[in-house]
1. Comparing relative contact order in percent (Cα under 8 Å, 6 or more apart) across P, Q, which is largest?
2. Given a value of -0.52 for log10 I(q)/I(0) by the Debye sum over Cα atoms at q = 0.07 Å⁻¹, calculated from one of P, Q, which structure does it belong to?
3. Have a look at P, Q and say which one yields -8000 for helix-only ellipticity at 222 nm (-39500 (n - 2.57) for each DSSP H run of 4 or more, over all residues; to 500), as calculated.
4. Please compute distance in nm of label points 7 Å out along Cα→Cβ at positions 67 and 307 for structures P, Q and give me the label with the greatest value.
5. Thinking only about mean count of other Cβ atoms within 10 Å over residues 35-42, which of P, Q has the largest value?
6. State the single structure among P, Q that was used to calculate mean count of other Cβ atoms within 10 Å over residues 43-50, giving 28.2.
Structure P
Amino acid sequence: MGRHARPVLASLGPMALDRAGAEPLHRQLYRALRQMVVDGRLRPGERLPPTRALSAEWGLSRNTVVTAYDTLLAEGYVTGRIGAGTFVATALPDRPPEGMARRVDARRGVGLSRRGMVLADAPAVPRDPLVRPFSLGTPDLGAFPFALWGQLLGRSWRVGGRGLAADPDPLGHPPLREAIAGYLRAVRAVRCEPEQVVIVSGAQQGLALVAQLLLDPGDSAWVETPGWPGNRAALLGAGARLVPVPVDAEGLDVAEGVRRGADARLALVTPSHQFPLGVTMSLGRRLQLLDWAAQQDAWIVEDDYDSEFRYAGPPLAALQGLDGAGRVVYVGSFGKVMFPALRLGYVVVPPDLVEPVRAARRHFDGGTSVVPQAALHRFLTDGHFASHLRAMRALYAGKRAAILDALGRGFAGLGRAEAGEAGMHVLLRLPDSVPDRVLSARAAAIGLTVPPLSSYGVDGAGGNGVVLGFAAHGVEALERAVGELARLTEAHPP
């Protein structure tokens, strides 16, 4: 079998054949197989079971199966290859015969709960599986030590053995929770004990879990605008009523948040590195926010987005470390530092929330897979994480400087590049004469991923610009892509 050949289907699954009916069995079998092809259950190029195997499985005569296959062949639903077998055709007939049940796309919302419909319509988190120039949130995968990671996975299995195969703690692998608590205390000035650390399948799951526990449908919640769509989606999924609060050079405008919704139940903020503006919340704003939460008996969810990659200024303490009232829930992830498919993050909850979170994890999903957690524990405690993080900071600092230099040269008079003190992206502000959504669409047509700033604002109020990720590509590729984007802007004025 060639390396791209499809395997023979072992079984076609259940089929409704009426052996006592008036219609011949070969016609019933033919219609059932035809419907499977039209429905997509049998995919183009898939190899059907041999006639002898299918007749034996269903207790049919071989002539019955052969006749059904021949009819499908005559109508163009399958093709036959001598010595190879029978395959679903890659190009199907344009119009199925009369009377055949057709696939009907269900309307979104039919049968969904109100919450389900809200989630279906929630703002989508941009994904770029091709990782094209300026893709957001993707680290430089070529710089990650995957061979070492594979060794740690194998070592974890050899040492952990049966212990890793047992039913896990819903809050996560205890050794990993202890290592994360120590790391956060030392590096981010987070005040926590291992018991407060909850391992989740990425920061997005952590945000959704917290929102489900802390919000009732109809509760108000502050969100940054512009801001990350996934944060809004997590709150909408819990039935929250969003209160968009603008962000300026000092971060979330707390006074404006109070004016728009003083009685909010929760505020979701990114104080260390705001997305997409890249600003850091000032100490004064942080203290204002904590005072508001204490007075209103409200919660603050701190999404510590991209805080690891800081290029200027002194290290910043987390907002959680300033909290003396136990009102801050801290959320982080390893995906940006290591690789996105790892899907491991953490939530640090106040002591009073530990047992409610444990119960929720037990009911929701039972906890996160423990095998990668054991490897991550070793990656942390053996010093590999700190070493990799140092290397990536230096690598990204060079890429950041290169893209800012290229933007300064290529967009002189066309835009203004802005970069915060941390993160994996820069912001290119555009004049009103260059609508960001128009430029984004034109860039996509030439293979560039250039998200418009306006798409990150609630009701489109995000400003005019484009957000450019720089981590996933080399300096030469970034400089070339900036040149292409600049030429596109000059050659096609909106």
Structure Q
Amino acid sequence: MFRSAFAATLLIASPAAAQQLTAEQAAKVDTIVADALKSSGVPSASVAIVRDGKIVFTKAYGDQGPGIRNGPDANARYQIASVSKQFTAAAILLLADEGKLNLDDKVSKWVPDVTDADTITIRQLLSHTAGLQDYWPQDYSFKAMETPVTPQQIVDRWAKKPLDFAPGTAWQYSNTGYVVAGMIIEKASGQKLLDYLDARIFKPLGMHPVDQDKAIGKGFPQGTHRYALGPVRPAKPAADGWLWAAGELAMSAADLAKWDIARIDRTVLPAKDWAVQETEVKLNDGAPTHYGLGVSIGEHGGKKEISHGGEAVGFLSSNVVIPEARFAVVSLVSADFGGAHEAIAEGITDLLLPVEKPATASLDQQRDALARTLFDQLRTGTPDRSLMTEDANYFFDATALGDYRASLSPLGEPLAFEPIGKARLRGGFVNRNYRIRYKDRQLIAITYAEPGATGKFEQFLVMPR
């Protein structure tokens, strides 16, 4: 049983540093986190805030699970998953500085058994423009993830398929590309990936991350998941090896904030490497990707925003840095459902650097209607399984369907079923998300489907918003 998300909180920050947030601001941060945990049902969160290039606030909230015995611990190491990609990319940049490789090397020089390896560059691997199909587009662990895997096995199954597009002609998030990049790091450095990162980045910054595969049990937060609005359940971790160079790290919010400060101050990596990582990679036709090397690139109040999210089995994370404002916020949660991590990061950013948000775009009406149809079927526990892929049918077993029916059916008809954002290609599927509004609550549906008007759904996750 998970205790209330409003259990006692722990503040780990020196009095002098904490004074840089006013008492009113600190109280508002507490409210932002508490509201996000309450509305989503997420058991715990850990937060760090950087202002003026210094950590001014770290705090853990809620129930981190049986592995944390003495209340919420701000030093607990959460699995940060794809936020790790910027560290993998940084390792490549450092190896380029050492003259051991070049960002524009062809992959065939290092991992020749990848499809069309002689047409893909290392830069394209890191910017998700290589065309390699993503091996984990789902927001749940599929059947194969019950068995340990090696990087070579991931390459053999996914990186030897035909490319989804010619390198440089499109952008598609691909964990597969980062596994290949990790293999290149180990070949070029002669070291294990984590050993190289430890020597070149973690020790110089006083960081103490661990392999996320080992961040389980005593001393670590318990990851959780939830089927629709059913009970919060402990998440069964994926077997070893599935995230590796695509999401290999577990660390505290404060440790990730130390890396954010290095980004702000241009330390550990040469300034030119930070600039390269934060430069948007354009497609061959000049179209934008809004992505650099392991980081997303946006703007906040007219200033460049460097960010990334992460998802492991049972965990979600958000890391936002606005270098020009010397500001960063880290939000880590022990759940792979809901949007608490983003609500916390966005809420704190808007609190301390307020700007007006742009409106979102509309989506394809035909797919929206099909998504609404499947949602209505799931809330009654009677999905048309022909609308779903083999993996989605595996996910919707008796437990999942029971939780969906028991938690959604009592809500009745929603007031609205509205698209959020734009459709995005990933792992050969199209991602579309929906806001589901009731009188006294909002839900979100995160869907992946095969391309086309009648493509089958690979994923249909419903969770609190």
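Bear in mind that the values in this text are calculations on the coordinates, not laboratory data. Not measured: the values here are computed from a predicted model. Cβ atoms are built from the backbone, for glycine too; each structure is taken alone.
1. Q
2. For log10 I(q)/I(0) by the Debye sum over Cα atoms at q = 0.07 Å⁻¹, the value -0.52 is produced by structure P.
3. Attributed to the structure labelled Q.
4. Across P, Q, distance in nm of label points 7 Å out along Cα→Cβ at positions 67 and 307 peaks for P.
5. By mean count of other Cβ atoms within 10 Å over residues 35-42, the leading structure of P, Q is Q.
6. Numbers: P: 16.2; Q: 28.2.
Source structure: Q.
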